[in-house]
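Below are structures written as structure tokens.
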Structure I
Amino acid sequence: MIDNSIFQDKKAVYYTLGCKLNFAETSTLGKYLSEIGIRKVSSGEKADVCVINTCSVTELADKKCRQAIRRIKKQHPEAFVVVTGCYAQLKPEEVGNMEEVDLVLGAGQKMNVVEHLLNVYHSGKNEKMAVTPITNVTAFVPSCSKDDRTRHFLKVQDGCDYYCSYCTIPFARGRSRNGKIEDLVALAQKAGEEGGKEIVLTGVNIGDFGKTTGDTFFDLIRALDEVQTIERFRISSIEPNLLTDEMIEFVSQSKRFAPHFHIPLQSGSDDVLKLMRRKYDTALFQSKIETIKKYMPHAFIGVDVIVGVRGETDNYFEKAETFLEHLPFSQLHVFTYSERPGTAALKINHVVSPKEKQKRSKALLEMSDRKTKAFYESQRNTNRNVLFEHTRKENKMFGFTENYVKVETAYDSSLVNRMKKITLGNFNEDKSALLIK
């Protein structure tokens, strides 16, 4: 048995970029390190180990990762720097060539971080690159993390089998795989016992849940709905072709699932959807939105869109914009297309200029702002349950209703992580939230 006493005075700092799934995984890595005696740094302390979990969804994301690595190494100059995540898997040599980096862990190795640290501290040997081909990555490690507010993120699925033309995620995360329902239910139960009130279900393609266990995502949400220690579940991004009408009806009548949906559209043009190799058209997407509104008129609907992809002509964008204008969503998450090496999209001839991308993004963000304010306006004078967060801004605190309306009130420490029934009132000063009536 290896003696872990060498780690008793060691301290670690963690930095996460990208999606909620990364945050859940970083939390698990932190738990593994704490189990061998490496504690998280306190304010003002220097770390002995830095774990940086990266994103690579765009070229800008790669740049931010490099900047974060350099900044963190400058803050903790004597630390052993471990870099993992999608950027590490996709471009290991690029990451490994950075002088600030001591160890690069790929998707299949990230959860073995303790084993690698043991090798370094006990033998003094360090294999700088530990990255295997993504086709060899088949294991699933469930994760549940708490963010700096009040909610937890439960990783239920990983990987993706879709291979959309613009996306590198299947190359960074591997094939679709998932945890066992009984294990995920146990993690949710434990989070509630430790004081958690709300859990967000996360993954790369969560609607594809069941590939490795023979279950379905519907089986999972029905099981989680019976977890009595949790008051509220939210479903993170789910593909429209995998969001069944049966699921929508279930959420409308469930005990714990919030009337809040996050659905990637990516483009409101059928021609662009074909170029993207998406598995639905605008008619299917619209029918899903209409079904949600049929069962839950008060539901919050967030929609992902990408502007400026190769092949998105002016005419295609105008069609997409018109489609979105008539869609009853609550908010748009607008992403600007970024060229990714190895993707099929690079074979498409029409290229959108950076200036035009910026113009299209601005137009959709303005539309989103109008739609969000209109949705908030529709919710005034309704009774909702709000979960207040730790965050304090001046003498104000914030929380979210079940249908994701942001609520502002005077700071009261007794309200933190507490669910309270309220009536929604007027807009706050900067129109970013509603006040309590």
Structure II
Amino acid sequence: MNRDWNDFKSLHSNISGARQAFELACETLFRKIYTGKSVSQVEVKQGDGGIDIFIGELGVEPITVIQCKFFLETFDESQKSQIRNSFDTAVSSDKYELKNWVLCIPRVIDIDEHSWWFKWKHKKIEELGNEIEFIKLVNGNELIDLFKSNDLYNQVFNLEDSKKIAEIHAALLPKKVEIPTETNPQRVLFNNYSKDCENYYLERDVDKEFMNSLKLNNLWIFGDSGLGKTALVNRNLTKNNIEYCFCDLSPINITSSGQVIEEIIFKIEEKFQFERDISLTNSIKQLTQLLCYAKKKKIIIVIDELSVKDDQILKDIATDLTNLVVHYGNSSENEELKFVVSTISNPKDIIDNISKASEHFQYIDCTSWDNDIEKLFDIITSSLNIDLEIQKQHIIKSCENSPRILKLIIRKIIALDNTNPEAIINAIKITISELVR
């Protein structure tokens, strides 16, 4: 935004107000220019020696007198007379010695006015026998340039206040979410991991623990829903090119342990194109035989989304899974086939003989995101080019260290298409209220 001297006049209501403000602005300017020198205004009174502003130590050394005339609309005989009188008063004063005299006006004078100025100036120089720089004119454009070069323009023309008003106004307007066209927000905020999502996956210490532990034994990973257990398994097996059979139990309303074993058998039959031996009445033996027939050197059997509210059924399932792993280990020489079991419950709370199970399982706790949720936030917002820095800590606190809730909050912000602080707080409230606990 640019303002001129007419704007300056309007800012100060009238010529009288603008005249006083003009003199104050000039004093501020010359104080900035002559750092380390004494720059002062003089209170207007009779016998002030024709000084508006002076530079130097009055009565001790020759001073520069700055004469401020708010000649904006006209520059006729009246204004010229004021200039002559002010100069004559200054040059003839017995209160100080004049080093030079500077006239500051907001106006840019025309060719006839320039002609008068230079004729009058040279006449005075000749009369006094001084150098040409003894008398100087600083016009309105020069003053604006000086204000700008000395970082005073915004202050003098009240642009700081205008800027603040504009910022407040902008803050009240919705700040749109502008995701780069080449970015797919569904991949960034993925639920199910795929190779296309790798750039948006946060590798943590638990990922390294998963792969190292898998070399040693079967795995039992646990932690609350929404902590990324499924993504952890899929990502690390996919990234390391390990073949696996994924037994997803999420669509099933589990009412018995036998139902879980049956579902795993169906998945194995589908994966390896073998059918169970129905002469075997024990489902664990059927499943073990299927796996032995498969003769795959390296494959992982993933049993995921084992979420059961009935504690007894859950304990029965845990017992059967432990028996399955033990029975397979005793029946097969293939040490490369391993099981990965994923539950919400901590295995020590649902496995009756935890010491026996520990011989066959490594346990991985996926609960903690304390040191990583902020890193995931940074990956997501950077990838989506969304500035949520102001509300960052509030969002992180609200998601309760759950990557699922974090992604839900950001999805809601994108849907509402507004990143103002109040809109973000509203998005958080809506998201939390919609969660099914």
Structure III
Amino acid sequence: MKAGVAKVNITPPVGAELSGYVGRQQPSVGIHDELYASALVLDDGRQRVAIVACDLLGLTKGSVGTVRGLISQNTEIPGANVMVCCTHTHSGPASLRLRNCGKIDKTWMSVLYQQLAGAVIWAEKNLKESRAGFGQGTVAVGMNRRAASSQNKDAIVDSTLGVLKIEDLNENPIAALLNYPCHGVVLSHENRLVSADFPGAAVRFVDRNLPGKPITLYTNGACGDINPYLRGNSFEPVERIGTILGAEAVKVIASTETTHSLDLAVASRNVELPLQRMAKEQVETQFQHYSHQYYSEGRDWPYINRKIYEAMEHWAQETIGLLESGTLPDTVSTEVQVIRIGELYIVAIPGEAFCQIGLAIKEHSPNRTFVIGYANDVVGYIPTEEAFEKGGYEVEEAYKYYSNLMLAPESAQILVETATNLMNLLKVK
């Protein structure tokens, strides 16, 4: 097998609006740490695949399609063999629509597409004979944010750190791909500095503590209901969690055996995820709730209340307009992708899947599995069917920032079944 890796700086200019929090004062006022896109290209002699990990909140299916097109035009890698995923830092630039959570700079986005494709082009030129191995560790830095106690069924947390190790034939590290499920939200809405949050700190730790100049890719997992247990407005907890995660990664990398003979396989499937229906009267009733809760004619109207109210007003107006025109969709079209590297299955999920969905995919897998969230698209939160019964922000509120209607409860099972079918399709005979 051959492997090539490259890393490009995608830090936006100071003054770019950040995304992830409706309550944040805009725009950004500085840069704490740089943002990067890291690309890993693999070639088994029959086909090539590419994985691109970006220090961004997320990218839409349309954005990923543009990047794939640029890559296929300039490399020997088909667009269908490209996975583009994001770390989900909430201190990065607006890169997809979230109502009132930062304006997208279209000029910067067009440059970003070229940068992401350029990372793959560069990585392909760096291809050389390599060895790869898979390992895993355990890191307890995440907590289930929906759970009241450890006895609560929703308290399930996936603490598994997956590691893909790539080295040259002289056992010098070339790259490491990390996979861990946890929201990139150590920093709160009060932070106005560009930052990759704790995933960036973890990557810096690994890069510093491996010999040579390897490139580390951080991929997030099924973390829709998982937050870091440390949060704050300083960068000390960012570095602390990054160090804990990075130290475990270095330990796993040091003990992971590698092999030269690995084959590659790729498959993807477009899926139509059903949406919950909503009548005009329901939209109006819900907006009235926000009006009573957040609207104020007084001069002391809190900034965050104003931002939430404006976002919900836009949601209600747009949704009612689509209802009245008969153009409100019944489904959302997205993609599930699986890349197999030897006996490792890397599953790309297009959004904020709950932890139990990731665990279900791993349980149904033929072998070792990484589940990567925010990959190839972001359709919003993907809760379990049980979560819909309990409600909460992820079920009742978040979709109004992303789109118009919430996914239907059966969407989670559709994704699990699709991922399972694709893994079985690629199973080693």
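As an exercise: percent of Cα pairs over 34 Å apart, calculated from one structure in I, II, III, equals 36. Which structure is it? Numbers along the way, then the final one.
Working: I: 36; II: 58; III: 27.
Attributed to the structure labelled I.
For which of I, II, III does semi-axes √(5λ) of the Cα gyration tensor in Å, for residues 209-384 alone, calculated from the coordinates, equal 31, 21, 13? Please list the in-between numbers first.
Numbers: I: 31, 21, 13; II: 28, 19, 16; III: 41, 26, 12.
The read-out was computed on structure I.
By the measure relative contact order in percent (Cα under 8 Å, 6 or more apart), tell me the structure among I, II, III with the highest figure.
Numbers: I: 10; II: 14; III: 18.
When relative contact order in percent (Cα under 8 Å, 6 or more apart) is calculated for I, II, III, structure III comes out on top.
Identify the structure, out of I, II, III, from whose coordinates mean projected area of the Cα convex hull in nm², for residues 121-280 alone was calculated to give 22.4. It would help to have the intermediate numbers written out before the result.
Numbers: I: 12.3; II: 22.4; III: 14.3.
For mean projected area of the Cα convex hull in nm², for residues 121-280 alone, the value 22.4 is produced by structure II.
Once distance in nm of label points 7 Å out along Cα→Cβ at positions 129 and 145 is calculated for every structure in I, II, III, which label goes with the largest value?
Numbers: I: 2.7; II: 3.5; III: 4.8.
Largest calculated value belongs to III.
Read the figures in this text as sums done on the coordinates, not as results from a lab. Keep in mind the model is a prediction, meaning the values are calculated, not measured. Cβ atoms are built from the backbone, for glycine too; each structure is taken alone.
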